[in-house]
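So, here come the structures, one by one.
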Structure 1
Amino acid sequence: MHDIKNKSLLTKEWKIFLIRKHNKKELFFTVILLAAILLTFTRFLHYVELRSGITFIDPMLDLFNPVKLNWLIFGLLYIGLIIAVFFFIKDPHLLLTAIQSYIILVLFRIVAMFLMPLNPPSDMLPLNDPFVQMFGTGEILKKDLFFSGHTSTLFLIFIIAKERTQKSLFLFLSLFVGISVLLQHVHYSIDVFTAPFFAFAAVKSAVYIKKRYQGKYS
């Protein structure tokens, strides 16, 4: 009975959302833009792999030897994404804000990696992302560095989540994944430490643009 009630509430929220024409437009263009930016990003990552970058000594990484945590990192990341969709899909506006924030976050990553090309840490244990492997070129990425996409994505969800329990969960996931990619020497410490700031900027930018857009129809 509880599941039926939740399903009817979910249907009602989307019906109300889709009544307005500008909401339909926003949904359509957001989905198209997401597909376009992901396609562009996968091709950009191939370009990044071919460039020579900067290699520097990271005092934090020198404190410990790398540990292989591939499955733990991706398990936590994709479980977090699935849970986020489950929470956010109940609120169309919140879901769109999350997607739009992620689009801006990816744009930030493209600009950041273009301006700051890095070579991976010398003792890096490569992180084989099944999602990137499926939709990208099939190569294992090693220069997808500044800034950490795994950490910033989960922190972005933490910022957008409304309920305290949800926030606590995604904060834990973002911290744990951030520590894990450092333990595997997949990223320099600067890649992980700056990730939350980029996530915050992405959410604020998306909210600002959304308010400007909605102001035209208020």
Structure 2
Amino acid sequence: MRPRWLGAAAATGYLIGTFPTADLVARRVSGGTVDLRREGSGNPGGANALKVLGRRAGYTVMAVDVAKGAVASAVGGVLAGPVGAHAAGTASVVGHCLPVWNGGKGGKGVGTSVGQCLATFPAYFPIDLGVAAIAAANPRWKHRAFAATMVSSTFWVIGAFVWWRRQLPNLWGPRPTAALPLAAAVSSVMVAYKFKAAVPPAGATR
């Protein structure tokens, strides 16, 4: 594998991640009157689109954001093999969270990381959904979405490490290597960073 192809995979993944799904859907649905960065939670993502614009818009944003991570991983795999798939998938999460086109004011990257997991770690994907659902149902957490994301991200990294070390089957995903837990960790850190920045301090309102 040539470094330039790996770089091309990462760059392509980043560009795919910057696709402004929420902005385009909001513009289409509202006729340009709604800016999701100023409405609801202020996050240009599926959950906020669901809250502000309704089910159809919200689910459309979620679906396209998931597709961004999956498509980026697939393209990265074509360009630079399994490592390229991981690099592109992670880069798409970074692109979604920190798009260069609007000063880095992107979403939280959850949907895009879900697509990355689906494409590069499909064997673990059902477990990931189950962990997130259980965590989100815990009434003791004030910020359930944040808690569920952090718990599922942690288990994603742990699962990736186990699959790599034990060389477990990965369905249609690439054979587990050290790149699997590394990519999961980098994407998880990116998502955690964006989530932490969006969660208001204790006692604050939003």
Structure 3
Amino acid sequence: MPVTTIGLDADDTLWHNESLFRLTQERFCELLADTAEAGVAMTRLAEVESRNLRLYGYGVKGFTLSMLETAMEMTGGEPPGHVIREILAAGREMLAYPVEPLSGVDEALHALSETYRLVLITKGDLLHQEQKLAASGLGDLFAAVEIVSEKDASTYERVFARHGTGAAEAVMAGNSMRSDVLPALQAGAYAAYVPYPLVWAHEVAEAPEGEPRFAELSTIADLPAWVRSL
């Protein structure tokens, strides 16, 4: 069956994202340097963030709340006022940070959009993701945008049925094995893994073995040629 629809992840697939989170995590650890070593603060923050995903979801706002909660826990419920101010300031700066598309993204998406229906499928805060897409200059290339709370097989089945001709005639491309590749394959779609140098621990998973509908690409610039080969 011919491919008709291409699903694309946003953060760290189309533009930089995780690098900004890493810088903010380092800033957070510096703020709590008098309370704990950087490794301890980083581990505690990761634990709190993971615990809060089901409540706050993905994105900067939930991350900021998790930083505040971690600071509270690590200071016995009494973090200094300047720490609270700095955490809130860091969150605002992340939300306002300029969007920087990755190399090759513009060319790849223009090439794909000439033949296929492009659908942005991303997790995160609705308003912030919409703002980033608008700032990227890529919005006009997408036939549809789906900002979802979680990426699982049922999500891909629903999205590709709504905006395409079903998962069997769709490709999902992204930098997360856990969210972009494995559930898309489970739904019956093709999946392309486009690695990013930094990976959030929550998104790490083993690559599928012996899966004919899967490919690992060196860069998103390789995506149009691979899709045409299917």
Notebook entry, point to check: A value of 16.1 was derived for mean count of other Cβ atoms within 10 Å over residues 116-123; which structure in 1, 2, 3 was it taken from?
Noted result: 1
Item checked: If Cα extents along the principal axes in Å is computed and equals 55, 36, 29, the structure in 1, 2, 3 -> 1
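Every number here is computed from the coordinates shown, using simple stated rules; none is lab data. Predicted model, so just to flag it, every value in this text is computed and none were measured. Cβ atoms are built from the backbone, for glycine too; each structure is taken alone.
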